Structure 1
Amino acid sequence: MDTQAFDFSTIKQLHEHLCLDFVNSTANHQNPSEDHLKSYADLLSWSQDVELLNAEEAERLWEVASQQPIKTVALHQKAVVLREAIYHTLLDAALDQPPNIDNLETLNVALTETMSHMRLVLSEDGFNWAWTNSADSLEYIIWRVVWAAQDLLRSDKLKYVRKCDGCDWLFLDVGRGHKRRWCDMNTCGNRAKARRHYLRTQGK
């Protein structure tokens, strides 16, 4: 696979929900230069970090992507547009605001497409969803993200979605008391405390 792909293990994503890991694939939703998801290769790298694909599966999709460069670029752009629609829909929910109609439509269009690649199958524990043509489908990662998004939006966990006080990341505040303010106490939390300490020492 492309050795220039971003290594998502370096940003230590929260792994609280696949959908949240996807929207947190950028450090700043307002600044494209801080986006870690700059190519389809980055999307494959992300998929391995969140254990959506293993190395062999990612390599196989990279081989398919290498043969379809125009489609690959379009899919990367589609993934970014979808990520922003999901992010702002979740953020609206966190702020107790109605979703933006355009963002919701973007997600609904993607969901319709996603469901066309699913089918019911019978397994030992009953009927379950299965993916069709997933092994060599460049869109597979997007399908999984869309399905995860609808799962979170329809679940009881939605009421616990919060935006970090120190960055753009979203997280699930499922702890006792639901008073969590930062995505990670060791990063954003410590920076916020250091900033408050500095302001106190400066008499501000």
Structure 2
Amino acid sequence: MEWLSPYLGEHEEFVFDYLVVNDGSFDNTRKICRDNGYRFLDLPINTGLTSGFRAGMKYAYSHGYDYVIQFDADGQHDPQYLLPMAQSALAEQADIVIGSRFVNAKKKLTMRMIGSNFLAAMINVTAHQKIADPTSGMRLYGRKLIERFAKDDEYSPEPDTVAFAIRQGAKVVEVPVTMAERFGGTSYLSAAKSAMYMMRMGLSILFFQWVRKA
């Protein structure tokens, strides 16, 4: 946690805190957190991204946090962007701030980026807003979205929920960020799973979100 500590505490108009969500991992996360006194939620089994994320949101909602920034633990996300994202949320009264790799940069011609363009097109068609980086996992959520994630089982940290939130009146903005290669862990998405994920998200954005609860 030493790499993150310079960005915690008081910074201008914000006080940054952290919570580690240990989603039933088989590594030493639990021991490291306990030995170092880190604040963490220790889920007894691996519940998956959505349930682990929602557990963190329930914690944030019950403790009265104004913003939550979803932050991966594999080294891809850079904490230097925490303050700009929070400042953007406050200045623009945004409900969601996406840390975007592609505000000022072009996407490479890869299958994953083709899938990203597909999801961006689906969001633009259904929610009438261009999102440059719909699959970014670095997102800030304001208090209204924190409550929805904490209370509504249909809300998940995925692009289809971003599209749905826009349609429900949420203001979504993007802040340019750079992301590094992961230095630990492995992605649960193989090439085949990535293709299925993009297709599932696209279908959800285009069709299924229309029957979701407001």
Structure 3
Amino acid sequence: MPRNVLIIQGHPDEAVPHFCHALAAAYRKGAESAGQSVSQIHVGALDFPLLRSEAEWSDAEVPEALLPAQELIRAADHLVFVYPVWLGTMPALMKGFLEQVFRPGFAFDEAARQGPGGLRPLKGKSARVIISMGMPGFVYRWFYRAHGYRYFKRNILRFMGISPVRHCFVGLAGATKDTGRKRWLARVERLGRRGV
């Protein structure tokens, strides 16, 4: 049965193409070839303010520019996040985007903030997190314990009821040889075809 797939391209630089853009395009190609309906958000192309207080996060209106993003997230069955590692975790603009769209009332209710109960409207969606980095993927996984990804998975996605959450650590993204990149693009395209 075809599913709605939403790719959230989290590289903040939209001025020039990066490997993250190629990875997102590969996933999209695979998903569309399997009959999935695919939408995409380019975080770097959006104009929105960063939140500066808990009051803004809890009580202020979501910026109008991000309302379509919330609608796409709500409609999606499967979310695909693509971003590079910057200073050990996702770029600030990507984090700012998540803080704006995953607001109380949209992603969870007040009871969910207080404990394990509560309403989580995004429950039932699945996710794939594709992270590019300059270091080898095994170094990020074993030496750094994939701390940025683990935080994202546990404290954001799983908290909101999104499960299962799968990942790819795309290492040596800045390598000059093209062989590894082609292998990753082929692998990500296969993941898109399988819808995982």
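General remarks:
- Entry that produces -9500 once helix-only ellipticity at 222 nm (-39500 (n - 2.57) for each DSSP H run of 4 or more, over all residues; to 500) is calculated, selected from 1, 2, 3: 3
- Which of 1, 2, 3 yields 24 [relative contact order in percent (Cα under 8 Å, 6 or more apart), calculated]: 2
Every number in this text was worked out from the coordinates using simple rules, so none of it is lab data. In this text, all values refer to a predicted model and were calculated from it rather than measured experimentally.
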